[in-house]
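Asks: I've put the structures underneath this note.
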Structure P
Amino acid sequence: MPRLAIEDNSRMSIRIPAGEKAVLLRAAALRRTDLTDFVRQHSLNAARAVIQESERLELSERDSLRVLMMLENPPRPNAKLLAAAKSLPKRK
């Protein structure tokens, strides 16, 4: 069963094979930093890249023009959309 994250704990433990740890230690030494700083910095960079990639949408030129056209000339709402809008709770 997964353990719950403890928000006020600033420590993180990971298990890795000895060979992989040796590679990380060598890389940290080449960067003249300790293992903790090396792993933290590079994992944060990787995490930020994953987040940025998932939050960005790239469209082809054709699709970009289609989106702009749809924004400028939206289609008329169909029956399902109108029914969905009517079923929304009323705002106070």
Structure Q
Amino acid sequence: MATGTDVAMETAGITLMRGDPRLVAASLDISRQTYATIKRGLFWAFVYNLVGIPLAAMGLLNPMIAGAAMAFSSVSVVANALLLRRWRPNL
């Protein structure tokens, strides 16, 4: 059976590990940054597929180039996500 603290942590939207209430604003900021990064990654992956798949289906795109473009798409999404490591809270 869980204690009251465990239940509160499970149901909370944000759990602070330190007693500084300014961390709530910092956690909201990093969540906005993360959401924006996810949207950017989905947008570029969608653009790659929107352009690449019809060109490949029509035979206008070499399969090697299409494979390289898909690999670059994955690398660019991961590299964009890694930019979040530079985020620092404004306390």
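Asks: Out of P, Q, which one gives 63, 38, 25 for Cα extents along the principal axes in Å as computed from the coordinates? Mind showing how you got there, number by number?
Replies: Working: P: 63, 38, 25; Q: 62, 36, 16.
Attributed to the structure labelled P.
Asks: Further question on the same structure: Quick check: -19000 is what I get for helix-only ellipticity at 222 nm (-39500 (n - 2.57) for each DSSP H run of 4 or more, over all residues; to 500), calculated from one of P, Q. Which structure matches?
Replies: Here the read-out was taken from P.
Where a number appears in this text, it was derived from the coordinates with a stated rule and is not lab data. This one's a predicted model, so the numbers in the text were calculated from it and none came from an experiment.
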